[in-house]
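So, here come the structures, one by one.
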Structure I
Amino acid sequence: MSDRIRSILEQLEQTREDLLALSDDIWLSIDHNDAQALEAGVAFKKDYNAKVAAFDQMTGELSALVQQFTAVQLDDADAGHDQTPHGRERVIRDLDQREEHGLDEDYTFKRPYGFRFGEQAQSGINTWRRLYELICLDLVQRDPERFGRLPDDPRFTTRRGNPSFTRDPQALRSAMTLPGGIYAEVNLSANHLRDQITGLLDTFGIERQSLRIYLRQDRDADQ
């Protein structure tokens, strides 16, 4: 039963990400030089975003409830979590059989499988949120003081004043808990999370090329 529960929880996460990707896809398909089409698009985005935010909150609470009651944790599904020398070598051999990707690509409706980042190699990842979380945790280990200042960094606040990192989870649409009392916004599409990772690497003075992303192939979907 544990495998079935985990599969359902993963599908919830993937549906949330697909809904965000669909919003981006539709927005980009609108002729922004057509005033009528743009007006209709803005109305659609407002209504769509509100409903997706409600869905995100509901599925997040449902996922947390199921994980708490069943003791089935999504994080435990990461097949490549073993970071011992032997485990890391095994993960690297697995990833080397796949094509690597960078932070300059479009990840709409694509699934992550793993990544290599410095000395860390990880596989068995199912969602962009999980990949984003692992990158953040790695940066916390590298420079906890610098990471702790992210809520005060204007580069991580939008022009509308919405923070990407904060010490107040209520300020976010969907908050991911990180060490040091920091929370990150994760109600974001794959491409927006990609942009967040790019900004983090630039902020920490890390070469963008040091992160290599590997995608889940069609045959992996049922695994």
Structure II
Amino acid sequence: MKKYMKALCMAGMLCTVALPTHAIDWNWGLKGGMDFTGSSYKGLISDIQVNDNQGFFIGPTAELCLPIGFSVDASVLYLQRKTRFGYEIDNSSIDYLRRSIDIPLYAKFTFAPFKLFGIFAGVGPSFTFDIKNDDLGKKLYTLIGQGDNTPDKDLFDQKKQASLNFMVGIMLFKHLRASINYRTPLGNVTKTSKEGWETILTDDFSSKDRMWQFVVSLTF
């Protein structure tokens, strides 16, 4: 995968250098959207359920437009995800928040036979770095009424993740885009032994981020 990404970046750089200046167009703007789904959590006791996954993201974006519909865009986004865990014994619930900086990169192709409307598709990696997370272990122990007995270690210790994204969308008036994205992790999964966590775990704990996203961007 690393060799593939290096080759893709090198090919993009060579193509950019080879093109005349008048054939390249830079656009800057703002990108934002919502996550429909979020992380999956395995190994939790059956009484603890994931009831809801959602989030939002927003930040600046830049797009390098090349001839015949090809483009490359990059963004730096603030990403906040919320997972609601429920406890079936007493119907209580808690919200677990993750706050991250997300850097998605896309290679896109746009088909726009009419200047006012077009469709596009893209693929590319994203790199996510957590900047402030709730203590998941403490949250879950509090949920089951044993907040004072939380083990003195991290249950969730993943601070960065690489993912691969796929998008399809529509373009209006050249500068407004709306798309649906699917994100899947590139083998970077949180795993924690259940040792010391037997109160809330029945097996080794693992978490994986797969997300459907609705994205809107406006460029100038």
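Of the structures labelled I, II, which one yields 0.95 when FRET efficiency 1/(1 + (r/R0)^6) of positions 112 and 144 (r between Cβ atoms, R0 = 41 Å, to 0.05) is computed from its coordinates?
For FRET efficiency 1/(1 + (r/R0)^6) of positions 112 and 144 (r between Cβ atoms, R0 = 41 Å, to 0.05), the value 0.95 is produced by structure I.
When Rg and Dmax of the Cα atoms in Å, for residues 104-183 alone is computed for each of I, II, which one produces 20.6, 63? Answer by label: II.
Comparing structures I, II by Kirkwood radius over Cα pairs in Å, which one has the largest value? Please list the in-between numbers first.
Numbers: I: 18.7; II: 19.2.
Largest value of Kirkwood radius over Cα pairs in Å: II.
Source structure of the calculated read-out (helix-only ellipticity at 222 nm (-39500 (n - 2.57) for each DSSP H run of 4 or more, over all residues; to 500), -16500) within I, II: I. Comparison across structures I, II (criterion: distance in nm of label points 7 Å out along Cα→Cβ at positions 56 and 176) gives the highest value for II. Taking mean count of other Cβ atoms within 10 Å over residues 88-95 as the criterion, the top structure among I, II is I, with the largest value. Using percent of Cα pairs over 16 Å apart, for residues 160-207 alone as the calculated read-out, with 44 as its value, let me know the right label among I, II. Here the read-out was taken from I.
Bear in mind that the values in this text are calculations on the coordinates, not laboratory data. None of the values given here were measured: they were computed from a predicted structure. Cβ atoms are built from the backbone, for glycine too; each structure is taken alone.
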